[in-house]
Structure 1
Amino acid sequence: MKILHLTDEVWDSGLTAYALQISEQLLKAGHDVKVGVRPGKKPEEMAKAQGIPTVAVQNFFDLMRLLQTEPWDVVNSHTGRTHTWTVFSYLLREPHPCAAIVRTRGDARPLRVNFLSRFIYQHTHGVVALSEHIRRQYERGFYLGEERLRTIYPTVEVEAAITAPPKNTVGVLGRLDPVKGHTVFLDAAARVLKEVPDARFLIAGIEANVSADILMNQARELKIDRSVNVVGFQPSASDFMKGCSAGVIASIGSEEVSRACLEWMAAGRPVVGTLVGCLPELIETDETGFLVPPGDSAAMGEAIIKLLKDQALSSRLGKMAHEIIQKKFNGKIQLEKTLDLYSNALQRARAGRA
C-alpha cells in the first residue's frame, strides 16, 4: 500500500512518536510510506533520523497539492487539523478519489462532538484510538462500531532482562504541570517517609505550568526536601526508570494515552497510578502495580509503602509488568491491527461509503 501519515506537531510529543513508530513498521513491512510534516520542526528531524521519508505539509494548500499529485491508498492523520484538511481536500476534488481516510487519535483533549466534527467523521473510513478510554468517546459521540473503530496501543522497546532496581527510590516522569499531580505525589512522599525514612523521590520532566522551584518549596514546607530531587528533562526515560525501584503516575486527569506507564512496565518496574484516563487499562492491582483515586495522597502513600516494604512483592509486580508489555504491546500486534484496519477502510472507500 501507498500510505501517507500526517502530523503538524512541532515537538517530540506522544502523537509524533506514534506516527513515526507505525510509519517505521509499515516501511519495514514493505509498504510505500511517507510522513507529511512541518518543515524544520522536530518531527521532521526525528523522521529523517529513523530513515523515514518526509514531505513538507505546512498548510491546507500544500496537502491539497500533495494529494493531487500522488495516488495514495491510505491517508492517515494524527492531528485534528490535518484530518480536517484531508477531508476537505478530497471533497473539493472531482471525481472524488477512493483513498481511505484514517484518523489516529491519542489527544489528551476530550473528543469534540458538533456539526463540523460529525461531518468530518462521516467522510472518514477508519479511526485508530490509542486506548479504550478514547475508543469509548467515539462510541458515545459518533456511534462508531468495530467496522470503523479499533483500539491500537502504542508500543515501547523492551529489554530482554530486567535490571536490578536500587533500594527505596520512587520516580515520577512527566511534564511539570498541575494535571500531573506532583503536589499529591509530594504529600504522599511525606507519608511514606514516616514509614520508610530512607526513601528517595525523583521528579523528572520539563517545566510546563509548574516550576521546579515551586515543587521544592512544597517539599521544604513538608520538611522532606532532603529526600526529594527534581532532576528536570531526562534524555533517556529508560535510564531514569532503571534508577528507580517503582514508578508513580499521580495524574488528576488526562492520561488518555500513557506512554510513561508503558515505559515503566517495559523497564520491569511496578507502577502506582491513579484511576484516570487509560491507566486502569494498563495497571492491574496486585498484578502489575496499584491503582488509587486521583488526588488521594493517603492511598498513594499506602501503595508506595507496600512496594518499598515488600521487595518480593515489588519484584513480582515488576516482572509481570515486563511480561505483559512483551506479550500485548509489541510491534507485531500493532502492525497487524493497523493493516487490518487499513484494509477495511480501503474497502469502504472504494465502495463509496464511510
Structure 2
Amino acid sequence: MLTSDPDRYYSPEKAADALIRLVKRFRHRTVLDSNCGSGSLLRAMKKNSPDINCVGIDLDENAINKLQTEMPSWNLVHGDTLSSNTWKKFNILCESEIDLAVLNPPFSMGMTKGIRKTVWGNDLRCSLAMAHVLATLEFAKPRRLAAILPESWAHSGMDLPARLLIETMYEISIQGELSNSTFSGARVNCIFVVLNRRRVCLSPIIKYPSELSGQLICEIVRGGLACFKAVSCESGVAFVHSTDIRRIRDIKNFIKVKPYDKNLLSGHVILLPRVGLPKDAKAEYLRKKVQISDCVIALKFKSKQEALDAVEVILKNWVELIGLYKGTGARYITIERLKNWLIKNKL
C-alpha cells in the first residue's frame, strides 16, 4: 500500500521565503516540518526568527543525516509521517507545543487513486498530500499550519471529506498560487495554504454540500470512451476527442470507432473539454450520432435557439467558467462544478 513517497521536489528558496512571509507576523517558539527534506522551509523560518526551535521529520534517511550534520541543534526524526511509530519517536524527542507546522508534502500518486487514512476516528480516502496534512494536524496539533500544496487539495472531490473535517478545527485560507515551473523537473499547479486553529471547534459531523437546486435547460453528457480503448471500425461512428472540438464541422474526416456506450450524441450541442481549458464555446448541430471521448462534456439542447442563447451566456461569463477548471497537473472540470455553475446562470 502506498504510504509516503520520498520524492525530492524540495522547496526552492523563493517559494520557502514566500510561504514564511504569510506567517512571520505571528510569534512562534517551536516550528515543525513533517517533510523537512533539505530543510529549506525551516531555514527560511530560522532566517526570519533566529530564536525558534526547529523540529523535522523526513522519510529520506540520507537527507535527515545530512541536515543533522549541518544543523546539530535541530531535533530531527527519520521516519514516515504517515506512520504512528514515527510520531512516537517525535513525542520522545520534542515535548514542546508546536506553534507552527510548515509543510511541502509529497504530491506523487502514480497510478494510485487515493489512500485510506483514519484521522480523529474518521476513515477517509484522500490524496497523498492531504494524508500528510491530516497526519501533521492529528499528531502534532499545531496552532497554525502553512503549506505548499497541490491545487487539487483545495478543489478535488476525493479530498472534500478531509477538507470538511479540517474545517471543523481549523480555518482554511488559500493565500496564493505558485508558478507551475516552481519545482525543477515537474510541472505542477500549487497553492499556498494557511490553517489557523479555531478557538471553538465546529460540529464534528461531516456534511457534504448539496448541489444547487434548479432545473437545467440542457442535458449534461459526459463521454465514456478513453482514447486508448477506441477500436477503429469503418462502419462505426465518428470519434470526438477534446482536441477535435474546434474542428467539429470537419467531422466527416474523423476516425470512426466501435460505439462504447449508450451516450452517443446527436442534435444541438455545445462541446466543452473536461480536461484542458476550453478555447471557445459554439452551438453545433450533429446530424449523425457521434461517440465523445471521456475528456469531452456535451451540453445538449432541445432547439437551436436554446443552444445559441446558452452560448451568449457562457461567453458573457467566460472568465468565471475558465475559473472552474482546476487541477495539480492538467486543468479539469467536474460534472458537479459545471452543473452548479449552469444552474446559477439559469442554463
Structure 3
Amino acid sequence: MRFILIGVGGFGNVWVNTLKGAANAEVVGLVDRDPVALHKAAQVLGVAQDRCHTELEAALANGQADALICVTPPTLHREHVVLGLKAGLHVLSEKPMAESPDDCAAMLQAAKDSGRTYAISQNYRYGAGMTTLRAAIDGGLIGKIGQVRVEFYKGHDFKGGFRHEMDFPVLVDMSIHHFDLLRYLTGKNAQSVSASAWNPPWSNYRGDASCAVLFEMEGGVRALYNASWCTQGSFSDWNGNWLIEGSRGTLRYENGVIEHYEVDPHYAVRRQQTLPLLQSEKTPQQHVLDDFVSAIASSQQPETSCFDNIHSINMVFGAVDAARNGRRISLDTLT
C-alpha cells in the first residue's frame, strides 16, 4: 500500500521507522513544515525531494497514494483527515481523534461519505502487558469483572509545545490510551462519568495536569482512574498500573509485571502467580499498521476504526465536561 506520511518530526519519527521496515507499505510522499525534519525523514525512507512537501494539498495533488498516516497535533487532525478522505485516501491517524465532539462528528461523516477506511492508532492495545491481560480475561481467569482501578503517574516535561498549553493535557492527550484500554480489556463501553481535574502548584503545564475520574461501564462495572503528568516521583510506566477485579479473583499490572490472585468466595487468596507476558516480534505500531492494511484488503473495518474509537474519545470528552462543570455526564448523549 502506498502512503503519504504527514508529521515526520517528534513522534512522527516512530512512524518513519515503522514504515521503513514495513513489507506492506511504500512511502510515496512526506509532509512537514519543518524542512530539517522533512529532509531527515526523506533520507531514512528514500523518498525523492519532489515528493517532500510543506503542505498536505501538494502531496495529495501527486495522486500516487492509497492512504494517509496523520501524525500532526490534535488541533489539526480534522483538517488533515478530512482532506485525505475527500481525496479518496484511506486514513490512519494518531490519537486522539480530535479535540472536540464537533470535529469528530465531521470526521466520521467524511469517512461515511468517502467510503474509505479511517482508523486511529490505539497502539497501547498491542503491548505485551495489555495483550496478556486481555488473554487472561477472555480465558475466564478472574470470572466476571466488577471493578477496575487504573493509576497513571508520570512526571513528564515535553519542554513546551501544544501539550503544555492544553486546558486538560493529561485527559485529552494521554488518557485516551487508558480509556481505550478500559474498553479493550473489559469489552464494555462507558455509560456515565464523574471527574475532577486540577493543577499542582509546581506544575509547568498551563492547564490541569492531574485528574480523578469515575466511569460507570455497561453491566454496572465501575472504573476508577487517577492520573497526573506532573508527579513528583513514584512513577508508573506508560500503561499505568491496573487492578482488575472479577468474581473469581484479581489481575494486577504494575510496571510490566502481572500478578494473578485466585480467591475463594470469602476473599481469601488461594493462590498467587506471576503470569508470563505474551511477547511479540512486532512493535505496537507495526500491529496497528498490519491491522489497517489487512482490513482494507479484506474490506473489513480495522479493530480501531473511527466507528469504534468514537466510544473511547467520547469518554475523554465526557470526563472533560464533568471536570469543567462539576457534574455527572451521561455518555449516551455523546455517541
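Quick note: the coordinates plus some simple rules give every number you see, no bench work behind them. Owing to the predicted nature of the structure, the values given are computational and were not obtained by experimental measurement. Cβ atoms are built from the backbone, for glycine too; each structure is taken alone.
Summary of values
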| item | result |
| --- | --- |
| Distance in nm of label points 7 Å out along Cα→Cβ at positions 22 and 294 from the coordinates reads 2.5; which among 1, 2, 3 | 1 |
| Answer label among 1, 2, 3 for the case where helix-only ellipticity at 222 nm (-39500 (n - 2.57) for each DSSP H run of 4 or more, over all residues; to 500), calculated from the coordinates, equals -13500 | 1 |
| Parent structure of the calculated result 2.3, given that distance in nm of label points 7 Å out along Cα→Cβ at positions 46 and 142 is the read-out and 1, 2, 3 the choices | 1 |
